[in-house]
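Every number in this text was worked out from the coordinates using simple rules, so none of it is lab data. Please read all numbers here as calculations on a predicted model, not as lab measurements. Cβ atoms are built from the backbone, for glycine too; each structure is taken alone.
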Structure I
C-alpha cells in the first residue's frame, strides 16, 4: 500500500491524515473547516482537502483506515451495562439509538461518507485499527527513534485506557494494557467536570488552575478514589464515579468526599476548587511517573514515546523528562483522537511492508505544520477582492516591522505557512505579544481571547537560546514541556489563591505562571524560518528573543484556518495588527463594516 488516508471521527476531534509512500503529506482536524470546536462528525472537509493537497482522487488511494473498532466499543458498552443493570438504564437507553442507527453499522456509514467526497469514484479498501494501537503508531512511527518504549494514556478506546508497547523498526509489540473503567484520563476528566469545566475540552483549564491551589486533597484521593500499585497499575473505586453507566462523571458519594456539589460554570473560583485542581494534578503526575518508571525497568529502553490525551498534560511531561529515568522523550503533538487518524494511516503503511527511516535526532512530523497554506499570490488576491488595505513587506523588512509593533505593545495576529495539526498554535496560526509587559497576560485573556483571567500563556524562543531563559536543555518544538523561567521568583510570595496572579515576579511576566513555570515552545530556523526571524528581530530590538505565542482564536472557536477566518477573528477582538504572509494589516486602516465580518458571537463556555 502506497497512499493511505487515516480517519478519526464520531467521538471528538475528528481528523483526516494522508500518508503517501510513508511520508505524511497532509493532516487536519475537521473543526478547522466547519468552525465547530471539537467537531466529531465524519471529516469530509478535512479528507477532501488532504486529497486536493496531495493531488489525488479518491480512487488513487490504496486504503482508508479508521482509527478504532466500533464493534469492540459496542461490546464494552453492552457488558458494562449488563454487569450493573438495572443501574444506568437511562444512560443505556440514550446511547442505544445512536449505536443501532449509526455506530454499529459504521462500515456502511463510512462508505456512504466516502462516496460524498467524489460521487461515482471507486471506493478504496476500508480497514480498521484499534484505538490504542493507533495512538501507539502515532507516537512511535513519526518519532526519531529506531527503538523505544511507547506509553498511551487516555480516557478509553475500545476497552483499553492505558497501554504500553515496544516499538522497533516498523513493528509495535504490545506489553500490557489496562481496561475500562479504570482510567487515568477519565479520573482527570471527572475532576474537570467537578470543577465546573467541560469534560473533553476543559482539562487544560484544570491543569492551568492547579498552581493556584494547595494539594490538600491529594491524600484523600489516594486513600479513597485510586489504589495505585508499585508498577503503576491502578484501580478506581467506582462507587465515587458514575461515568461507566450513568449520565454524570461523579456520584453523590464523590460530592460528600469533597465537601460539596460540583461547581457550576458561572460560579466564582473558590479556594476549595483551586485546591482540588492542585490535588488531582499532583496525583496524576505521580501515577504517570510511577507507570513510566515501571516501564523503564520492564523494557530496559532509554527512549520513551507518548500519545493519548493524558500526553497533553505538559506539567506531567516535564516531570517525566526530569524524573522517569528515560534519557529521551518524544510526544506526538496531536496526542488526542485527532492524532489517531495519523497513527492509523502510518500503521497501515508500515504493517504493509513500508520502510521507515529514523536518524535518532529529527522526527518526521515536519514541525506538525501539515495543514492548509496560502501563497503570496493567494493572499494578495484575497485582500484585493475584499478591498482590505495592507502594507506588503519584503522578506527582510517583515520581521523588523512586526518586531517594532510588538515592542511598542501591539498584539499581532500571525498567519504563515501550513496550519498546525494538533491543539497547539506553533507560529503558523498564532497571536503574538511582548512577554515583558506585566499587564499583557490579563489583556490577552480578557480583551483578545475572551476567556478566564487565570489562564497562562506560552513563550516561543529560538531553539538555540532556550537555556538562556528557561531551565530546559533540549528542544521543545510542540509546546508540550513545562520548565522554570530563569530569574523568576513569584513562588516566594505569600499571596494565596487567584491573588498569586498579581504577585508574579519574573523578567517575562506575561508567560510566567504563578509557580514560575512556562509551557515552552522552541523554534528552529530550519522548520519555521519566518517565525524564527521574527524572534531574532524582536531580540535584537529588545534584548529578549521571546514572544507570547497563543492560538489564533477566541474562546469557544477553533484555531483559524482560512484567510477569512483570520480577518474575522482579528476584527472581532482587540488585536492591533494582522500579518497574512508578507502582508501587514493595521487595525485602524481596516473598514469598520464589511461583508466578511461575522455576526457577533456569544462567547459561551467552550
Structure II
C-alpha cells in the first residue's frame, strides 16, 4: 500500500497537482447580446436589482502556494445565517454551471459554492482532505480507492452514491467538451478504469502507476460530483435545467439565477461535506461589466466583497482607502501567449507550413518582449516577470527562458531575434494575428497587449494585427482554431507544479493548440509518479527545459490573489487551494 492515506480525521499528507475553464451551444451569442444590454452602471442600482432577485502526498505541499493563505479573520464556518447579507462582486463571467462544460475561473467560482468533491481543501490550506469521502488512499500500485460517507444526498433529495461518482467521471470522458476540464483525467483510460463494488466504494485504476497528482485532480474543476438522475450522460445540461433540478450538494444551493447578472445563494440543508454549515445564509453574487464600476461599488459599500478582477491602478488606489480592507493571498496566477501550431505563421495547416520557420517565429518573439517593462508600466509591479512555465515559489520551478532567449538575463534582444529569423530563412516583417480578451483578465489587458504589439513592431521584425473579443465568444473561438496567437491566463487548480504542465503540454491538452512532443510527454508523466520530493524537483525542471525549446506557450507574468472587502466583512480566505468560498464570509 502506498504512503498516501487520506482520512477524514485530517491525517492528510499534502498531495500536489495539475491544471485553469469553458458549454457553447447558443450561449455564446446569447451571452454577448446579454452583456451588450447589461447596465454599465450596476453599482448604483445593485440594491434594487438584488431585491427583485431575492423576491423571485507522500508528496509535500509546495512553497508559497501551500502556505496558509492570508485570512482577514478566522475562516471557519459559522452557525449558518449569522450577521448580515453578503454581496460579492466580480467581473469574471460564467460560461456554464455544468462541470463538464466549463474550465474557467468565473464558472468554477460558482461551482465551488454549490458542488462538493470527493476531496477538497479546508479554508486556509492547499492540502486535500476527504470531503464527500470518508477515506481515500492508494490501495495498490495504480489503484486509488475512495470510501464515501453514508447517507449522502443531493439538495433535491436524490441519494448520492458511488454510481453518481462513476457517472460524473465517465461523463467527462464521454463528452470531452473542448472547453471542459476532461483533460485532467489523463490518468484514466475510460469508463473501464472506474469500479464501484458497492454503493459507498469507488476504485480508480490509473494508467500511470500511483500518480501523485490524482488526489488533487479529484479536488479540481473536473471533480464536482453531479447527479446521474439529473444530468444527461452524453451532452451538457443547460444552466436553467441545473438550477431547476436543484442538483447541488455543496454548502449552498442557487435559489435565483440571472445569467452573468446576479446569482442568489441559500444554505444547502443536505450538505455533509468538510466545510460545514456556511457562516452566512444570504449571499448574492453580482456581475460587473466594467471593473471601474465594481471599484466604485466596493468603495461606496454597495457590495461587500470585490474578487476578480480590478486593475492594478484600482488596487493601488484602494490600498489607501480606509473604507475597505485588502486581502492578499499566495501567488500562482500566470499570463501568457498561446501559439496555435496549425494556424500561426508557418503552422501545419497554412500554405507555407514549415515547422522550423514556425519555431523561429516563436523564438524571435521570446527574444523581443520586455516583461519587466510590462510588469512595471502596466501592472505597477502587482505582477512580476515570468521566465518559465511553472511560476516562482513552486517546487521545481526554474527559469530557462531567461537564458535561452533575449539578452540572456531576462531582457529583450532585437538583434538576436533578427538573426534567428534570418537563419531560418524567414522574411520580415512577419505578420502576427494576435487576439486578446478585454474583460475576463481585467481592463489592463488592453494596455498589456498594446505594449506587446509596440515592443514587437519596434524591432522591425513583426507587423501585429491586434484584436480583442469578449470572454464568452473568446472561449468558443480559441478552441475552434480561429486565433493563431492569443492571450490566456492561468489560475492553478491546486498547489503543485503539475497544474502548470499536464493541462498545457500533454497531447489533447486544454489549449487545443495542436502541440504534442513525445519527450515532453515522457518528462511530464515521469514527474507525476515520483514520490520523493527531492527526486521529483529535477524531473519538473527537465520538463520545463524541454517545453522551453518548443515554446508551445510564451509565459509573460505571474501574479497573486487579491480580494477587497468592506471593513465590516470578515472571513475572506485566499489560500493555496485557489478556491474563494463564500461560506466563510461574515458581515457585521
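By the measure mean count of other Cβ atoms within 10 Å over residues 223-230, tell me the structure among I, II with the highest figure.
Working: I: 14.8; II: 22.2.
For this comparison of mean count of other Cβ atoms within 10 Å over residues 223-230, the top structure is II.
When FRET efficiency 1/(1 + (r/R0)^6) of positions 119 and 207 (r between Cβ atoms, R0 = 35 Å, to 0.05) is compared over structures I, II, which one is greatest? Going through I, II one by one, FRET efficiency 1/(1 + (r/R0)^6) of positions 119 and 207 (r between Cβ atoms, R0 = 35 Å, to 0.05) peaks for structure II. Tell me which of I, II gives 17.9 when you compute mean count of other Cβ atoms within 10 Å over residues 439-446. Answer for the origin of the read-out: I.
Supply the structure label, taken from I, II, corresponding to Cα extents along the principal axes in Å with the calculated value 67, 58, 41. It must be structure II, since only it matches.
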